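In structure tokens below, several structures.
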Structure I
Amino acid sequence: MIITIIGMGSIGQRHFQNLILFRKKYGIDIIKAFEKNKNKISQLKKKFKNHLITNNFKEAIKGADVVYICSPTNLHPESIKETLKYITPHFYIEKPLSSNINSCKSILSKIKKTKKKVGIGYMLHNHPVITHTKKILEQKTLGKVLSVRAESGFYLPFWHPSEDYRDFYMSSIKEGGGALLDTSHEINYLQYFFGEAEKVSGKVQTISDLEITSDDLTLAHIYFKNKVQAQVHLDLLQFDEERYFKIIASKAILIGDLKHNTIKICNLKTKQWKNKKFKFKFDTIYYTQLKNFMNLLQNKKANICDTNSAYHTMEIVEAIRKSSNKNSQIVKVNS
């Protein structure tokens with residue numbers, strides 16, 4: 001198997017390292033990469049010795065069975081379109097699908113014709129806190145879910161301390177950065193829990209003194225078709241990272257903490273909290289994601305976000321944007 005990674009930013013390099021680590025297990029013969037930044041290539045060649053890393057796109061993807069799309073979000077459509085000029089591989093696409101809904105339609109239309117497998121990089125599907133909560137919800141021991149809150153808060157300058165945050169694509173609205181798009185993980189795992197959304201309201205804002213053009217605070221309310229209501233708080237402002245969700249149900253309350261890897265459940269009858277701690281290294285999530293992607297390629301059962309789910313996430317994102325432009329009015333998803 002030959003795998004090519006397009007875009008060698010932090011996530012591209014992470015995937016490259018993991019593919020090297022598991023190359024024998026998954027029968028990977030060659031790992032290559034395309035990086036358009038010529039100045040960066042010499043450093044990458046030192047880090048990933050004996051691997052082809054080039055700014056020649058055609059050379060990079062030649063013969064690839066699988067292509068990882070790890071370019072900036074706004075370049076996903078271009079990267080896929082260019083790839084399909086030469087080959088028809090399976091795709092692993094980093095989340096989100098693109099920076100706008102129309103680009104997503106273009107991406108999916110082109111890939112669907114190839115009849116190849118596609119996995120999307122919403123890797124929190126394989127976070128133990130998420131997978132365990134999913135099982136609890138399926139068992140219905142919490143009772144009827146009444147309300148949900150999900151929060152993700154990071155301080156953008158701390159995200160990649162080795163580089164100037166102003167040069168990071170997250171700072172640029174044109175490159176597809178911002179809290180709403182890049183932390184759409186929260187929207188996606190709420191879909192994983194509760195299904196499709198019907199309508200939303202929200203506000204997409206830039207309120208800090210950070211030198212960015214993207215949003216640093218998005219507040220939204222999502223109304224799911226199964227009548228569950230969820231509040232979503234996404235920001236690039238919090239000095240002390242925060243990432244959790246709280247599910248309020250008729251029989252219990254569940255708090256999933258993705259920073260401390262814990263689940264706490266308080267039963268209505270006992271009014272006592274039971275804690276469960278998951279001990280694992282964060283890289284394990286990516287290892288599990290890789291395993292599930294390889295299962296997908298082999299037509300095995302795979303816990304990985306598919307294109308339909310990822311597209312619906314973009315529909316919700318687009319609806320939140322529309323709501324924000326209409327002074328936070330409630331708007332229908334896919335309207």
Structure II
Amino acid sequence: MTEPRLLVPVDESASLRNTVAYAVDEAISRAGEEREPATIHFVFPLAERISFRNSSSRADAARTLLDRVASWAEEDAKGADITIETALVATHEYLSTPNDYADVLVRYANEHSLGLAVFDPRYDPIGSTPLLPSLEAEVRRAGLTVEEAPRDAEQPSQPLVRRGTLTQFFALFVASFGFYLLLAGSVAPFELATGAISAGIVAVALWRVSLTSPVAPLQTAKRLARFCLYVPFLLWEIVKANVEIAYIVLHPDLPIDPEMVEFDAAVWSALPVTTLANSITLTPGTLTVDVERQHLIIHTLTGSAREDLFAGTLERAVRFVFYGRAAARIPSPFERREEDDA
């Protein structure tokens with residue numbers, strides 16, 4: 001029988017409450033078998049590499065979640081002799097693979113003499129890949145006993161194909177047709193005919209899959225117009241950054257100061273966040289490493305690149321494209337952090 005010392009990684013999920021109850025039941029059962037007090041460690045792996053702040057909204061949300069989990073565990077224990085511990089872990093590390101998470105969890109388990117890891121069946125801290133099977137395998141390979149909490153009632157999955165509108169169909173047709181002509185580099189009758197056929201096939205096949213929200217023609221036209229202004233602005237930023245990087249490369253002392261930083265961007269939904277992340281990557285000296293909702297993790301090569309990033313110039317430009325001129329007048333990421341700390 002495994003000693004009653006449990007490790008439970010937590011993150012927001014639909015089955016987290018059920019996992020907490022299962023972990024408490026397991027701890028009580030194993031404590032009875034071993035006739036000694038049980039301990040449960042609820043841990044939240046959270047990578048924080050901020051160079052200009054001591055806390056963040058993500059860390060605050062993680063602590064709030066751990067407090068809620070501890071309250072649930074105490075409620076489920078019903079006076080049983082169980083010690084509840086909570087901790088943020090990996091707060092200065094970059095985590096992206098099952099090996100990364102497994103290393104952090106195993107290291108914590110070894111430091112606190114924990115022999116059993118209980119996983120939430122929907123545990124997915126990355127949010128984009130099925131992490132759990134590989135993570136469980138890595139933790140088990142490191143010598144820990146691994147259990148998975150039973151799944152509660154399955155939530156109905158979202159359908160891949162949604163109801164579409166004629167506006168969405170024609171928007172996808174026009175976008176596909178324009179892209180075809182751009183690649184062809186010609187508006188000859190043959191190109192027009194084959195482009196229309198190709199765009200029609202794409203629109204018929206994907207109009208209820210690729211467009212996730214209704215298309216507002218007037219709003220879309222305004223965004224396209226603002227995007228046309230954004231492109232030369234971005235090109236100018238890229239040129240300036242190239243000059244700076246060329247100076248650094250040619251300098252005898254190679255004055256670089258690489259550092260990983262992160263911040264919460266004031267943009268929402270997939271397209272604006274993707275635009276900002278790609279714009280940062282296209283600008284030499286900065287590279288978007290990871291994106292979680294609007295939380296960006298970025299590698300910066302120099303101090304001046306970090307200053308430009310925290311000044312929020314690109315962020316304001318992307319907000320201008322998607323939300324209009326008034327929305328571009330916002331505090332920079334650094335100013336927002338100072339306001340939160342005040």
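Out of I, II, which has the highest value for distance in nm of label points 7 Å out along Cα→Cβ at positions 63 and 263? Across I, II, distance in nm of label points 7 Å out along Cα→Cβ at positions 63 and 263 peaks for I. Here relative contact order in percent (Cα under 8 Å, 6 or more apart) was derived from just one of the structures I, II, and that gives 18; the source is I. Computing distance in nm of label points 7 Å out along Cα→Cβ at positions 79 and 167 across structures I, II gives 2.0 for structure I. Have a look at I, II and say which one yields -17000 for helix-only ellipticity at 222 nm (-39500 (n - 2.57) for each DSSP H run of 4 or more, over all residues; to 500), as calculated. Derived from II, not from the others. Have a look at I, II and say which one yields 1.7 for distance in nm of label points 7 Å out along Cα→Cβ at positions 95 and 319, as calculated. It must be structure I, since only it matches.
Taking distance in nm of label points 7 Å out along Cα→Cβ at positions 111 and 311 from the coordinates of each of I, II, which one would give 3.9? The value was obtained from structure II. Determine which structure produced the value 3, 9, 11, 13, 17, 19, 15, 9, 3, 0 for P(r) over Cα pairs in 5 Å bins from 0, in percent, for residues 231-326 alone, calculated from the coordinates; the candidates are I, II. Derived from I, not from the others.
When distance in nm of label points 7 Å out along Cα→Cβ at positions 71 and 183 is computed for each of I, II, the one that comes out at 2.8 is I. Among candidates I, II, the computation of semi-axes √(5λ) of the Cα gyration tensor in Å that gave 45, 28, 18 used structure II.
Values quoted throughout were computed directly from the atomic coordinates according to the rules given, and no laboratory measurement underlies them. Keep in mind that what you see is a predicted model, and the values were worked out from it rather than measured. Cβ atoms are built from the backbone, for glycine too; each structure is taken alone.
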